[in-house]
Every structure is written in structure tokens, then in C-alpha cells.
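Okay, got some structures for you below.
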Structure I
Amino acid sequence: MKALIIITAFFVSSFTFAQGSYQIAFLKYSGGGDYYANPTALPNLAQFCNANLGTTISKEAPYVDVGSPELSLYPFIHMTGHGNVVFSLTEAENLRNYLVGGGFLHIDDNYGMDKFIREELKKVFPNNSLVELPFSHPVFHQKYDFNGLPKIHEHDGKRPQAFGIIIEGRLVCLYTFETDLSDGWEDQAVHNDSEEKRKQALQMGANILMYAFLGSSK
């Protein structure tokens, strides 16, 4: 309950998106999956938002354990990886309290975590399933307009999909699948993506951050 109060107070008293200085963070989890897969992703996304949206997001993005009370310090948490994910029941409860209290989780499948993260999210919200978001959802129409997610890496050649968990009308968790957005946020030399692909990924990432802070507003 104390953590929930802290989180709620944090968001109620928080920022307009373009004012104030704040941090975003990576989610650290157990199970053997590489939570550390894209270390340059969030710093580059922060830099892009600062340059193009007038934000002052710190380029230092720490790794925060899913069971830590420090989740409440960060309004936006990003999670990625290629493999297994395991949440204990205590960790699932902590993450649920964070999200219900106003936090936002973006999960980007880096190719291989899909079957694991879907099961673990059932621990976090056993009564709320992932639902696919329509192209009309506001997350696609913030600063930049998209008709769904951009396709950054091929993976299995399937269409990119955006799924969400919605609690009392609010999108609290966004799961991006078959797109690899966070690879597109990384330094260009890491994956040798084209500048156009990186631009699409960063613009969509900026939309996600804007939505996390502003909801349906622009």
C-alpha cells in the first residue's frame, strides 16, 4: 500500500511532458533472459526526445529489478530480451502495484521472449488479458502519425503487432511484437539499420513515451 501511495503521488504531482527533468529505466528480471540486450536503446531514445520534443529526459537509464520498490521512481519502464522470463509472485505483485498506481511498462520482444512473457503477465494481471490495439489507438498518433507499428527487423516475417493491458480504461502495459523497436533505438553500428528504419523506430518510441506521460493527449 505504501508503494502504491508513493507511485500515485509521483504521477499526480508529475510533469507536463516537456517540463521537468526525469529518468526512464530498464526492467531487470530473472529466468535467464538477456534483460540487458539493448543497452544504448533508452539513452538514444531520451536523446531523440530531448532534441525533437523539448523534453529533458536523463540519458542515464538504470536497470531496476522487477521486485524493487525503486520502480516507483520511474514513470516509464522498458523491458526487452530474447529468452526466458520469470516473475515470482512477489515480483508480479510489485509490478502490478506499480502499474495500477500510475506507472507504464513497455515490453519489446527482441525475438524469442514472446511465449515466456505472455505467461508471466498472467501472474501480474490474472484477470486482464493482452488485447491487440487498433491503428486508431492514440499511442500511434502523438507527435508522429503511424498506421500501426513500423517493421524494423524481419524476425519471422509476420506483421508487427501492438498488444496492451488496459486497467480501468488506461493502457498500463504496451507489448510490441514482431517489430524490434528497441533494436532500432540502438547505436546505428550495432545492427546496421538504415537511417530511415532508425528514424521510424525512434519516432514510434517518442510516441510511446508521450502516451505514457500524457495518455490520449498530444
Structure II
Amino acid sequence: MSQTLGMVTGFSILGRGRAGRSLASAWNGRVALCAHDERPSGFVILAVPDRAIAELSRHFQGRCLHLSGSLHLPDVPCAHPLTSFDGTPQNWRDTPLALTGNVPEFIQRAFEELGFKPFQLDAEQKALYHACAVLASGHAANLWLGAARLLADAGIQLPGRGLMPLAEATVRNISEHGEAGRTGPFARGDEATIRRDAEALPEAWRELFLSLGPLE
């Protein structure tokens, strides 16, 4: 059986979560999207929760890989896209793709077609790599959402898009200037403002505010 991206039977995606739907849609019908309980032939990408990977991989021995950034299984290769999926295709140009184990060349090419940039990641470095990804994504999102909730609880209604323009400008500045793109009282060393702002926060948020502020 041919294993080329141009044929629907080339490989399949198992898992209809956000990652599976995003990738299948981006490959525009050339890759089958299957439910967890299906057993497609050919090569299979396991786009499933970490806890399900080991068991499911046994059904596709020698013909599957998984997408987990943290989990390592010695006999199952991994390709982890360093992005946040929402179920739809996005612009993934220059998005890192961490490869661990023997990822087939045709799978690498398929991801590269979507804009991903593969690199090799050693198995023993996966947990640290993924923890840093969580800090930069899930934890950052929690900070933005928490800040919005604090404002709302205080009766402060921001017009327009609220905090999102600030978040987007911050990401853009860091992307273009690195550490020099940081702004705000911690970057300026403005101790009076830091103290005043910290005192306005609930205790749990105050501790987080002060601990995350310095760049160490």
C-alpha cells in the first residue's frame, strides 16, 4: 500500500479531539480521521490523551506514532507539534515539531507541508521540554484569564477586546526583541509601583505576582 500524503489511505489519524481535527482538516481530506475504537489499516497517528497511548499503540505495532510532548514509549516514535490546537487549521509556518524515535520520512514531509519545522528531541529531555511548553501556553493562559476575572470581580469592564491587545503586543515584542521586549515595572525596576500593585491583589495572586516578576 502506498504511503503518500496524496492518497487518503496513506495514513490515518486516530482521535477526534482538537489536535486530530485540526490536522485532518489541514490535510484537506487526504487523511482519514478515525474514532478511538476504530482500527484503520496502514500507518496511524495517535492523536489521543497520554493515558490512552500505550494501550492503543499495541493495536498498531510498528505502524504508529503519537503526539505527546511529555510521554516517551521506547517502541513508539513521537512527533509533537509545539502549538495550541483549536480544532481548525491555522498558520503553522515555522512552528517547531519535536521528533523522538524513528519517525517515518513521509510523516515528517506531511507535517513540513503544513509549515512545521522538525527537530530532534532526546527522550530524556521530553519532560523538561513539555513543562516549558506548559509554562508558555497553559500557565500563560491561566494568568490572562485570571487577570480578566480579577478585573471583572472588581467591577472594571474593559472596552473593546479587553486584555487581548496587551497580550498580543507582549508576545509580539518578545518575538521581535527577546528579553529586551519586556515592559512594565519589573523590567524598569520600579519598586514603588511593584509594591503598590502587589498590595492591591488578593494574597495568593500577590505571591504569584511577586514571584513571577523578576527575570531569573
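Every read-out reported here was derived from the displayed coordinates using simple, explicitly stated rules and does not represent laboratory data. Here the structure is a predicted model, which is why all the values come from computation and not from measurement. Cβ atoms are built from the backbone, for glycine too; each structure is taken alone.
Can you tell which of I, II yields 12 when relative contact order in percent (Cα under 8 Å, 6 or more apart) is derived from it?
On the way: I: 22; II: 12.
Derived from the structure labelled II.
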Original post:
Comparing structures I, II by mean count of other Cβ atoms within 10 Å over residues 73-80, which one has the largest value?
Top reply: I
Original post:
Which structure, out of I, II, was distance in nm of label points 7 Å out along Cα→Cβ at positions 129 and 169 derived from, given a value of 3.5?
Top reply: II
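Given a value of 13.0, 35 for Rg and Dmax of the Cα atoms in Å, for residues 137-192 alone, calculated from one of I, II, which structure does it belong to?
Details: I: 12.9, 42; II: 13.0, 35.
For Rg and Dmax of the Cα atoms in Å, for residues 137-192 alone, the value 13.0, 35 is produced by structure II.
Given a value of 44 for percent of Cα pairs over 27 Å apart, point me to the structure among I, II it was derived from.
Numbers: I: 24; II: 44.
This figure was derived from II.
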Subject >> Parent structure of the calculated result 3.6, given that distance in nm of label points 7 Å out along Cα→Cβ at positions 89 and 153 is the read-out and I, II the choices >> reply: I
